[in-house]
Structure formats: structure tokens, C-alpha cells
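These are the structures, in C-alpha cells.
Just so it is clear, none of the values below were taken in a lab; they were calculated from the coordinates. Here the structure is a predicted model, which is why all the values come from computation and not from measurement. Cβ atoms are built from the backbone, for glycine too; each structure is taken alone.
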Structure P
Amino acid sequence: MPFTHLDGDGNVSMVDVSSKPGTLRTARASGWISLSPETLRLLSTEALPKGNVLTAAKVAAIQAAKGTAHIIPLCHQLNLSWVDVRFEVQPGRIAIFATTRTKEATGVEMEALTAVSVAALTIYDMCKAVDKAMEIGGIRLDMKSGGKTDFSDAYRPRTSILVLSDSIAAGGGEDRSGELLREGMERAGCEVSEVRIIPDEPEQISAAVEGWRAAGVELILTTGGTGLGPRDVTVDTIVPKFSRTLPGIEAALFNWGQTKTRTAMLSRLAAGMIGSSMVVCIPGSAGAARDALEVLVPSVFHAFSMMKGEGH
């Protein structure tokens, strides 16, 4: 098969993570470098010409982890909370283990892998005067946590979406927020049984919510009717029905909205349980729908695992 030459003219781009909330993220990586028995002996007795090999390798690895974005061009520059590097002398080689941690919006796998790689290269440099047959290998990601990977196996609730708008219900406008919520929940793996558009009428709101509850809908998202206008009655209608409130969800939605627009403080967010159904009331704008998806998905899915007795 002929070799295809890649000239590097293809498009590249950095991933935009500005819409992702920061969470605690951890990564662990490992690798090894093989050395001769004599090199290992010299290393253990600190008799190598350049001095203490493992101390130099640890400092270099930590520095490299902090500077990964300057080495790998499309990596995000992260504020690392912690970097740890340790070594294990094994027969014929040194095993290298690195752990990185951050509270940012993207993972720290590359930082852990870079730390292992640079630790191995530093050992190579420190020992090359006495060992010409060293080999670096086995560099791999052993574990990552934080972000969506923590919820990959979480239960996906059956979902319905209620759009509250007098004008849209009357045919005078097009629904955007309800469709954004539907697309986002389906993309996250949820079955969306219905997107219903109704006017801002308390009786119709109550009937929709109670009907879905009776039909076994586990997550109900409402969009619209959370402001301060005379027809904004969603929160007033739904909150008295709550058997449990979920102030953490409300606070997360509010805090994230505040990072996007100052007027988010004027919305009356609400979240709670009505029996075994979770109801979250979201403002009616497309931006608020996107913000809600960023906050709720996938973290809120863990609530349904807890309700099924799977614990924390």
C-alpha cells in the first residue's frame, strides 16, 4: 500500500470548553525506562556523574506537567491543583507514576502523560553517559475521573419538557428552548417522551405535570414563566406541589447563569421532587436552556441512581 504524505496543511482547532463548569478532575499515568543492572546500581548509590537522578526527574516532571500547554499546541492551559510523581525501582527498569489534579473545565490526562514522559527523558539524560541501551516504553493513561466520565453508566431518566409561552402556544412564535432541551437530553441518552407547548395558565401547567407524573415520567423540565411578569406563573404553580426541594440544583443553575449574564439574577429558578418525579423550572430563553444542559447533564442523573437505592 503506498504511503500517503501528510503535509500538515489540514485544519486544527482548540476545543472551546467555556460552556463547561469546572469540576474536580484527576488523572493517573505510568510508564517505564529500562536500564542496565550497573546503571541501576550507580543510580541507587547516587554515583552517576550528574547527581541525584530521581530528584531531578521528579522536579522536571512536575515542571513539565505545569507547562503541558506550551508543549502540546492544542492543550488548554490549566491551573493545576496538585502534581505528584513517584518512582519504583524494578528488575531492569524504573517504573514511573504521575498523578495530576485540577478544578478546571477539562481533564488533566495530557498533564499526567507529559509528566511521565519528561521524567523518563530526564532519567535518560542523566544516565546516558554510562548506559547506551536504555529504552522508554509503556507510557499510558491508567485512570481519569471528573467530568462526564464519572456518569457514563448513570441511569438516564425518562424525560418530558413543558414549554410555557402565551405567544408560542398561540402560533405567534417558534419554540427554541424546548427543542434545545430535547436535543440535549436525547444526546445525553435520555428518552424524551414529549415536548408540549402550552400558555401560561396555572391549570394547564398543573394538568401537564400531574399527567406526566401519573404516566411515569421521571424528569420534567419546564422552560418559561420564571420571570417577574404578571403572566410568569410557572414557579408559583409548581413549587407548592414539591414534596422535597432541591436547593443545590437551583443554586448551581443560578450561579452558572450569573457567569453568562447579569440579568440571570432576575429569574426565579426552582427545582424539587413531586413524588418520584423531579421537576426543574428553567427560564424561557435559548441561552438559559443551554446553560441548564451544561449544569444538569450529566450530574443530575446521579439523583435517579440514588433514588433507586444505589447510594452515593
Structure Q
Amino acid sequence: MSTSASAVRLSGVVPPLVTPLTASYDVDTASLVRLVSHQLAGGVSGVFVLGTSGEGTFLTDEQRRTVLEVVVGEVAGQVPVLAGAIDTSTARAGAHVVAALKAGVDGVVATAPFYAATHPAEISLHFERLASVADGVPLYAYDIPPRIGGTKLPSSLLISLGERGVIAGVKDSSGQETSLRRLVLDRAAAGLDGFAVMTGSELTVDSALGFGVDGVVPGLGNVDPAGYVRIFDAVAAGDFAAARSEQNRLFRLFEVVDVADRGRMGASSAALGAFKAALFLLGVIECPLTAYPSIPLDDDEIARIGSLLARAGLL
């Protein structure tokens, strides 16, 4: 794997796809095909499966293989397909890498190992081992502190891994805009022209693109991929007013994650359930169920999602 100036740097809008489920909690392959078509029609630059939005850590290995096979087959090389290789240990994540490569993905994405407390030196070894398993297919680090015991991947570690050709970039879902901006500056100082910096925040895409990130991996992009593409294209054209206007519309649409009653479910269930409910109302997926142990939205909450979709001009 190379992060040299000749490498093609990941950029644009790469939504992290949800995994549609049937009423019996199997992967709904027909809905997954429609979801891929929805993304491609929206003009995305790539798709990311089996991440947080894809409930990758909740699925069985067989379900994961189904997702990989369906998405890689449906995309058919039109855009890159990235797959999450997220698990508690290097060995388990490595097995996911092997399965993803067998399915024909274009890149793999991994967090630091979690559950056990790890030292930065051990995190470095984790990514080094996964890169060796990936055998030349780009590996991207996924910086999401709340999901890995609060561990933030420091810019110095990410840049070091990039300089050594271990990772090809990072998806930053830390929500820490100052550290994200520092990473962009540190990348430039290191001359890592092929190293991708992608934000995972749905709410600050216009400003992040303005200070130099390469693109966005937005969970809300499942619902409105074209909206995020419009932001990316507007910033690229220097039309920051148009980008701000579209970001403001999506900022309000993101209120779907606040609809569910947090007294009966966790924040992750509320957000993912909202995305699935929206896709259900748009006719993209057949069923808004989330994987166990997540609690799905009820009928009243789904109806409120519909009103927000209408306000955003999507219904």
C-alpha cells in the first residue's frame, strides 16, 4: 500500500450504509440493492459497509458475507467499496479483512482494538498487522473514541502510520474539529499527498471541506446522499454560500436523531433507527428494524420522522 503522491486519495461523499433487515432479522438483500441504487443515483464517490451505521459488530459472520457480496456485486466497480473490519482484537479484525478482500472490496476500515485497554504502541502494531493482512489493499483508520473506550487516535500516530505506508487515511468521527484541523495541517507538513482525511460529522461538512478535509462519511447520507454531494460540489466550485445553505438544510434534517424517546433506548438506536425509518418512508427499504439489542422506533416516532423528511423536501 502506498500513500505517495501518486496514490489516488479517497475523497468526496462515502456514506456508511445501513444494513436493511427483514422482520425475521435476516439481511434484506432486495432492500440493500435498492439502497445501493439510491446512493449511486445520488452521485456518491464510494460506499462504506459494515461500519457503525451498518451494525457490523452486531451481525453474524454469515450476515456480513451477505452484505459484502450484495454490495460489491451491485456496485460493480462504479465507485470504491470500503468495508469495516471492526472487532475487539487484531486477530478477529484480521479475519474480517480476509473476508472483505475475498468479496472484492477496494479498501478496509478499522478502529483501534477495544474492550481491553491499549497503549499507542499496541494500536500501532494493530494497524501494522492489519495492513500486512490487507496485502496492498488500502487500510483506513476509524477514529471514533466513544466506541473504543474513549481512546482518541492522536495526529502524531496517524501521521506516523501514514508515513510508513500502514494506513491510507482516516475517517474522523471524534467530533473534535480542532484535532481534525490539526491533522489536516500535520498531513500537509509531512507531505502526505495521498493520505485521505475524511470527516464523519454530518453537521459541519461545509466548514471541514473549507479547511481541507477530503470528504465526508455521513450516516445521514443514507437518507439524502445527493444533499451531501451538493455540499461537496459547491465547495469545490468555490460557492460557499450554496454549500452553507445546503448544510443548513441537512443540519435541520439531522433532527431525526432526536425524535426517539431516549428514556427507552440508547443514542445509537435512536440515530440508526431514525435513518432506517427515513429510508422506510422513502420506499428504499422494506422494514425499519435494527439489529438486536437495539430497540426500533415505534409508529408515532416514525410518523414524526416523516414530517422532518417533508420539511427537508424529501417527501
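For structures P, Q, which has the highest computed value of FRET efficiency 1/(1 + (r/R0)^6) of positions 101 and 261 (r between Cβ atoms, R0 = 41 Å, to 0.05)?
The maximum falls on structure P.
Out of P, Q, which has the highest value for distance in nm of label points 7 Å out along Cα→Cβ at positions 133 and 293?
P
Looking at structures P, Q, which one was helix-only ellipticity at 222 nm (-39500 (n - 2.57) for each DSSP H run of 4 or more, over all residues; to 500) calculated from, given that it came out as -10500?
The read-out was computed on structure P.
If Rg and Dmax of the Cα atoms in Å is computed to be 26.8, 84, which of P, Q is the source?
Derived from the structure labelled P.
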